[in-house]
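Each structure below is given as structure tokens.
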Structure I
């Protein structure tokens, strides 16, 4: 697991340096990316410059399936595992977005970023399903 994977699941993400990203913090209603996500060796560091408590940031990332509080070594760490239901939800969101585009409705920039993150997760964990989504998107 790495910082890049976490950042891909968050809106407003931009890479600022090798192994470093800024994204909208999921712990508060963030309009301007304030969450720093850094890869330092085998560790991922997160910090909200808007002042969110570390616990709140990790809790929000956990709820999004981007962080695992119950790792085998007793340390909190990013999560690589998604349940079947989570992956199905992400795929359904992508298919619905494709359907909406066919009807002339466009997702917002924030929704587009979330969908990109979902697609990347699906590409890594369910490549056949990601191919179907990409094929469906070509019909838009």
Structure II
């Protein structure tokens, strides 16, 4: 099993959060997504000692800036990995997407604790996200 092995109660909570994450992202519902985030959620690249976003407001501001700039994302996958949710996205409307023919695959690994997303780590490759989730300290 990847990630930390959750209790049955935590697993049920993580499954519900995963379902709600998919609903929020597929519907571009930033209000619903914000409700799923812990107030002290972190977002950034793998291993960041000082991630660019260190709370819900900063994470939501990042998403809102992207949306205002024309960036959009289509959910391609949501998979539960222990207490983490692997979210696959096809991103359009930004420079990286245009370089790849207007569709760049991106991956986010969301850690769930106590029914809230506490950490979001961004990846360019699915294999990297899965490997990160498989770390003993995940």
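Summary table below
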quantity	calculated
Origin of the derived value 21 (relative contact order in percent (Cα under 8 Å, 6 or more apart); candidates I, II)	I
Which of I, II yields 42, 29, 29 [Cα extents along the principal axes in Å, calculated]	II
Structure with the greatest value (metric FRET efficiency 1/(1 + (r/R0)^6) of positions 41 and 105 (r between Cβ atoms, R0 = 25 Å, to 0.05), set I, II)	II
Value -14500, calculated as helix-only ellipticity at 222 nm (-39500 (n - 2.57) for each DSSP H run of 4 or more, over all residues; to 500), assigned to which of I, II	I
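Quick note: the coordinates plus some simple rules give every number you see, no bench work behind them. Predicted model, so just to flag it, every value in this text is computed and none were measured. Cβ atoms are built from the backbone, for glycine too; each structure is taken alone.
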